[in-house]
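*Asks:* In what follows, structures are represented as structure tokens.
Every read-out reported here was derived from the displayed coordinates using simple, explicitly stated rules and does not represent laboratory data. Source: prediction; values computed, not measured. Cβ atoms are built from the backbone, for glycine too; each structure is taken alone.
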Structure P
Amino acid sequence: MFANFVYLLMLALASPWILYRVIAHGRYRRGGRQKLWGLSPSDAERLRGDDRPCIWFHAVSVGEVNLLSSLVPEVQDALPQFRLLVSTSTDTGFDLAVDRFGADRVFFCPLDFSWAVKSTIRRLRPRMLVLTELELWPNLIRCSERLGVPVAVINGRLSATSARRYQQFGWFLKPTFHRIDWLGAQDETAARRFRDCGCSDVDVTGSLKFDGAPDNRDDPRVLALADWAGVAPWQRVWCVGSTQAGEEAMALAVFQDLAPEHPELRFILVPRHQQRFDEVAQLIEDSGLSLRRRSRSADAVSNAWDADTVILVDTIGELRQWWGVSQIATVGGSFGDRGGQNMLEPAGYGCAVSFGPNTKNFAAIAGGLLDVQGAVRVQDESELNQFVRRCLDDVPSADRLGINARRYVAQHQGATGRTVDAVKRLLQRQAG
């Protein structure tokens, strides 16, 4: 009841901002019924589909859905007697999940009101709830426990700052940690923090992101994008992906500085959030460069990619393939307060990878890549300019950077198998 009161108070306080986002950006309109009240009987019946019991996986948004894309098929192969369902919290995550798993297996996760989560659990009757990384929702976890549904957390990560914050509110959150039946942590540091917060059954499984990192440049989807763009063998493609506000302008300035000296350089921009696509398109046009939007001509293959044309990827779910088109990669979300984005995707392809000063959300992975000389950290626009210039002037050195990155990814794979084994053990424990 206390959690419900807190959520209602927060919802009331945030309602003017939410209303603005709905009107200005079209956010939060979809799935309102499922989010506020839980699944309806008809929705639950559609999702259950057949007589098999189900396992419920929750992935907040695009990054977590990508993470499940490699795990869910492995779990399904190991446990064909179960139907696997996926919930998500955002529109972009929902659309990608439908694309990856099918509309008959995807739904919006209820907000953490007890009536909404209780209704969803009772109607789905899952044998297990699997949360990705750390979705610490007290009512969802508490109601799962009370209704006999074990809760697992996969690919768990917990920064030092978050751990301190959780411990400060231990009187409220520690029971929630106690209710988690099993947690697979990305590394021993995260495992220790989870134990300190109150989790009892914690294993180090490694990061699923390594297993999900793409590595095949001959993937038909990668080749199709290269054909669409009109990439020539002599060109060097620089992709700046998962960008936040301010990062596009910086990258455009670097490109405009280097392009006159390097006619082989081609440039791709991939903003993180779809509501900023038009804003970034205008930024490119205002810079005097030509713009080609992926969404406007997705079926039109280009015969040539002009040096002054910037490709804006204003679609959802394609970034991981665009990294495979590129030789040089800069991972956005790392020059401001965001804390970075997944740098394993370009590393898996063997790109020469760079990222900014703030990678706190991927500290272990970023540190590991830096330790093996598989990536370069740049502090600002000047250092980013120097990095891209070196990759163009000294291609063998850039290639070595990519080889080191690819080797690092391969050496840390295996978390998927360990996670599947843990899910099977937890189900056996519940049954027996």
Structure Q
Amino acid sequence: MAAEPTSKTAKSANWRSFLQEKTLVLFFLGFSGGLPFPLVYATLTAWLNEAGLEKSTISTFAWVGFAYAFKFLWSPLVDRLTLPVLTRLLGRRRSWLLLAQCATAGGLVVLAGVDPAAATGAFAAIAVGVAISSATQDMAIDAYRIECAELDMQAVLAASYQYGYRVSLILGGAGALYIAQYGSWQLAYQCMAACMLIGIATTLYCKEPAVPAGVQSQAIFDEGFTRWFFNSVIGPFVDFLKRYGSFALTMLAFIAVFRISDYVLGILANPFYLDVGFTKAQIASVAKLYGLVVGLVGIAGGGFAVLKFGLERSLIAAATLIATTNLFFAALAYTGPDLWVLAVTISFDNFAQGFAGTVFIAYLSSLTNLQFTATQYALFSSLSVFFGKLVAGWSGDVQESIGYVGFFIYAAALGIPSIILSIVVVRHGELKKSDD
């Protein structure tokens, strides 16, 4: 069944929950889930920048992220399709996890062997393949997380997942930059592929969650394609619309724009640091390593806020932080390569990202029905990525037209609809509870 997002969400969770085995498992799965993301996004743009590609070309690589935006298209397969041998040995969630993790690691190895300047098209195609595998892994992890614990544990599991995710973002960001600085980009990506073994080992170790009542893995054509298509593809969308009625469209709009300002800015973050005059080592030390510490504080802050103040208030705070902290980058564009200003900028931005990440995951988890875990969560997370990635594809053109200062103000302004819709969504939830 699904639970309504209420202020009671996760309040019964105790901080001792962080010591449970499933919480540690989610940490390492979060690590595996986060590692590929910078390697097909921010870190990749730094490689492309050094390879001599134009900013307008670099920003189009944001569209590689459409793999994350369209993952709902194959989410019914992850929810219901049996994988030969693997499903029998590992179960439906762990089998898809292992397949996606192995494919991601292999794709990174192949990507390391391609010169982006000499074969830009092939390089982009391989990056898309890595993103598809990574997006599939994300779906399996999200479904595993939601199914392995009750709703009151989801904020804790989301925080643990975010911790692991953040650590791997640093490895895929700062770690890869350090290796590229003193070695090569090829070596950096090969090392990152090897780090995927952590996720593979976790998948082999962890326990398969219980299958929700009435849900069975199946071959696509066991009961006819039409029936399978309705039950696995149409059913999850009908269920969501039935539960929330016409207001479901407003909720989907909020999900779609929640992180749009973050994505629009993020695609040019590393090129911006390099253009301002920071070295790769400085970027790795401040923007990545120091940013990790601040991000972890933000993750804890998000979990605490949900436990203490409820999901609704935390959601409004998260939307506000995500948008407004982008303005600090405009100040950095004025000052130039000042490490102190960079540190302040990273402090606010990474805290906001960590805080918002935990709150948003808890919110999306509260909307899912366990009958359609992977499909519904994939729909929500895909929406949260799609418009951001779409608009980010033109970030380079906008920056070249109005400069970095104007670009960062533009990125912050894109977050205003998210703030407004967060208030509308929360207000609607409060009215519904008062009517009940």
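*Asks:* Name the one structure among P, Q that Kirkwood radius over Cα pairs in Å of 22.8 was derived from.
*Replies:* Value 22.8 for Kirkwood radius over Cα pairs in Å corresponds to P out of P, Q.
*Asks:* For structures P, Q, calculate relative contact order in percent (Cα under 8 Å, 6 or more apart) and state which one comes out highest.
*Replies:* Numbers: P: 13; Q: 30.
Structure Q gives the largest value of relative contact order in percent (Cα under 8 Å, 6 or more apart) among P, Q.
*Asks:* For distance in nm of label points 7 Å out along Cα→Cβ at positions 121 and 385, which structure out of P, Q has the highest calculated value?
*Replies:* Working: P: 5.7; Q: 2.5.
Max of distance in nm of label points 7 Å out along Cα→Cβ at positions 121 and 385: P.
*Asks:* I would also like to ask the following. Hey, helix-only ellipticity at 222 nm (-39500 (n - 2.57) for each DSSP H run of 4 or more, over all residues; to 500) derived from one of P, Q reads -22500; which structure?
*Replies:* Attributed to the structure labelled Q.
*Asks:* With mean projected area of the Cα convex hull in nm², for residues 57-176 alone coming out at 7.7, pick the structure among P, Q it was computed from.
*Replies:* P
*Asks:* Let me ask you something else. Out of P, Q, which one gives 0.95 for FRET efficiency 1/(1 + (r/R0)^6) of positions 209 and 401 (r between Cβ atoms, R0 = 30 Å, to 0.05) as computed from the coordinates?
*Replies:* Attributed to the structure labelled P.
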